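Below, each structure is written out as structure tokens.
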Structure I
Amino acid sequence: MQASVSALQRSAPFDLPIKFLQFGQGNFMRGFFDWQVDLLNERTGLNGGVVVVRPRGGSGSPLLDVQDGLFTTIVRGLDEDGKAVSTCRTIRCVQREIDPSTMYGDYLALASLPELRFIVSNTTEAGIAVNDHDAYHDAPPSSFPAKLARLLFERYTHFEGDRNRGVVLLPCELIERNGPALKAAVLHFARLWQLDAGFADWLAGTCVFCSTLVDRIVTGYPQGEAEAIEEVLGYRDQFLVAAEHYYLFVIEGPAWLADELKLAGAGLNIQLVDDITPYKKRKVGILNGGHTALVPVALLAGLDTVGAAVSDAQVGAWLADTLAQEIIPALPLPQEQLQQFARDVLLRFRNPYIQHRLSAIALNSWSKFAARVAPQMLRYVDLHGRFPQRLVLALAATMRLYRGDVIVLSDDAASLAWFSQGWDKVDSGRQTLLQLAQDWLANDKVWGRDMNLVPGLAQAVAAALQRIEQQGMRGALQAQ
């Protein structure tokens, strides 16, 4: 085996024009966005280079430059026919990585690159946030939006407001309307710093802030398998990143973006749309909602991973029926598209290369149920005049999980204390399961309303909880 990935060095140090500036050097962006750019370069001649910028300094981890920006992706999972697939690819589109905390001059110099056209970011859900203490002359400002505002103003001044030097922004942070949110954050710092009024006009007239939806599980460096994988590759790669086979990139933006990104004929699951809302509802309802409903049921049934749960004859059938009969009918979207998406989701859940522990995704199950599952449950009631029994059982299972005797719960201390006190009252006979359910459903800070106002819901949840207590989770499933 060779010592490092250096055996794959490109022919020239930076042999692609820089068209993409990427805030975020983590596993997800390398296994999702850079992977797609690399394929676009190969399949369409996009000829786009990427410069990666660290949104936060001080991590101490090496820059991608130590491998000339090169790294390997290994993509594994089940294809559309349920067949296991695994492919490796050397990603060559990244030309450089910059840490503004130590390379601020190099960072600002990016603003003058003539072919720079796209700025993409993934700085976590908390990344698009503003403050009043980042200053224009900070080198660099602390927050991502302040760094971005400074760079965009540098571009505006360098090119003297040239209307042909705007950029397209593709924030990938998992927040609602991430495009407008990022634009508002940049304008906040423009006002705070009292920048040239023409800058705001330049942003509005030449820069496009798109909302996006990203979907791929990127598991990162395959710790237990890296040595065997690198033996096959023939080199050592400290930036090796593993990802699932499935991916989806939805961009809400103007139609001309398809030509700029050369999407035609690329064969990639990048969708340019007028309205991203249906795609978000589909993902939250089926993928996230399916996950959230499954976790407590599977844990109480004695299972420990998503794959084991979906492969379990009883629990897997319950999940498939829940998606098909209670979640999909409650989503106001084309049913055929939803059914195909659900099939893809179940294949992803069965991915033999990802051991997704149920306990690791049980955090904040209460609030996740409120955000991801409750809307479909209530819409089902509106449509059919009765409760979706499987979702009610999942709600009761979530409540039972918070008894705290199945896994170690890691929610906030206040929530765990509340549940502990409630279950103590039930165990001591001072409170019934119905009263516990009523108290739980009354928390409008979580549910957004007093759920006791839904007639009969507390009684249905208490009855399902009683079945779990008396028959066990598998007995309760059998009763459905």
Structure II
Amino acid sequence: MNKEEEMKEVELNEMDQEKQPMTGETPTGTEKNGSVKVKVPEDTEVKFTGLSKEELMKVAGTTGWVRTRWILLILFWLGWVGMLAGAIVIIVQAPRCKPIPEMNWWNEGFLYQISDVNAFSENGLKGVEEKLDYLNQMKVKGLVLGPIHTVQADQSSTLELTSINPVFGSDSDLKTLLDRAHRKGISIVLDLTPNYEGVSAWFNNAATVAERLKEACVRWLHKGVDGIFLSDLREIVNTEAWTSIEAIFNETDGTKKTALMGSVTGLSVDEVSVLLNRSNVDLLLTGLPNPDESGAIQALTIQKLYSMHPQTSLGWSLSGRTFGSLASRTPAVPIRLFQTLLFTLPGTPVFNAGDEVGLKIGENPEALWELESQAEDGNATAKSVQEERTAVRDFFKSLSDLKGKERALLHGEFVSLHSSPSALAFLRFWDQSERFLIAINWGNAAVTMMLANSDLPAEARVRATTDAENLAMNSMVSIEKLELGSKQAVVLSYPYAG
């Protein structure tokens, strides 16, 4: 064999070895170069057993781990004690919130008096129902309706306190009005003044109708009426029947409280105070303070009534069947000054129908509904009147909104800051709520009020104003020397400083 043949044989042998299985087994089928067969048990699971108990105990007992555990335990308790101490300090040092005083529905906003139901709307009680959406927009909390009972002037024999005069509507009309008003959150009070068209409200002898009044109160309250209103309260309070009439309103079944309201005129502050104590009425309208008097006397009147009686029983009204409308009072004062005063005093403001737009005596209340329509083209006077009444109504709505949502104006304390023959300024505040400063000048000349006080800030924000040119809404004005133009009013606010 030559050398060349030997080399080929070596190559063939090497190739045959590459084709041999790596397991060393003799191949029986197709040869697969480099294949390896490995058998893996199917049920084999890999389990992590970790350290045994003995091993853990051995490690845990070492000096390093014991020291670490003690350090962590001490840190935990120190942190817990620190948080507890911090919480106690915060609770002790934090100012305590003053509890909200008990309030009834007639203390949550203003009341709207509709003395002449047919003049307010030509459809009587049905017409009042049709205007509930409008009244709801004004944020009215209660309506004082009527009187709507049957009686001929100065004829006590014709008095029917338990029946509705057909010219105003029927029992079913009243029921429908009550149901819809209650759904809107508006309460209904009936004026049961007996001889409302005659010379004397009580026929010159209240005792003769006292028992009939008692029967009427029971009937109307059973029908769902929320309260009864009586004019010239002095006469009926002096009768023997008054105690039993008063007791009717003290009976409650846990539902909404019914109100006994009344009004008087021509009394001094002290006389009003005596009447309030004796009558125990829920709300009394007094015609005070009298805008015809100086600001100093008005401030004293308000302060006396506020200090002697809870403000929940104080009603403020300068209009109605006795006084007429706000816009008709003499001497003439811009309607928005009266609105500002009544809405910001401590108690319940009561307005007559039309006061929100400045209607005068003799003007048809239907003018209220004409504001939504456009004045005739070319009639500049009508357009001017419409624009002015719309502006007055918008101002009224802004004050009503403030009264309903600001705690300081709802049940806050009252402090007189300034009083002079023509001007008045006072503060309303409640606990940690926003403070309100009200300034009114019904004089013919501008006034500068010196209101420097350690509790007052340097500036306050304008929340409502009749002088938009000099005191723009939401602007910041100086309080130390507050300048107010002739026949102007402003409502300012500033935050609680702590």
Kindly point out which one of I, II the value 0.20 was derived from, the read-out being FRET efficiency 1/(1 + (r/R0)^6) of positions 184 and 432 (r between Cβ atoms, R0 = 25 Å, to 0.05). II
By the measure distance in nm of label points 7 Å out along Cα→Cβ at positions 88 and 112, tell me the structure among I, II with the highest figure. II
Structure responsible for 44, 27, 21, with semi-axes √(5λ) of the Cα gyration tensor in Å calculated and labels I, II on offer: I
From I, II, which structure was mean projected area of the Cα convex hull in nm², for residues 96-311 alone = 13.9 calculated on? II
Using the calculated result 4.0 for distance in nm of label points 7 Å out along Cα→Cβ at positions 248 and 344, pick out the matching structure from I, II. II
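Each reported figure results from applying straightforward, stated rules to the coordinates on display, with no laboratory input. Computed from a predicted model, the values in this text were never measured in an experiment. Cβ atoms are built from the backbone, for glycine too; each structure is taken alone.
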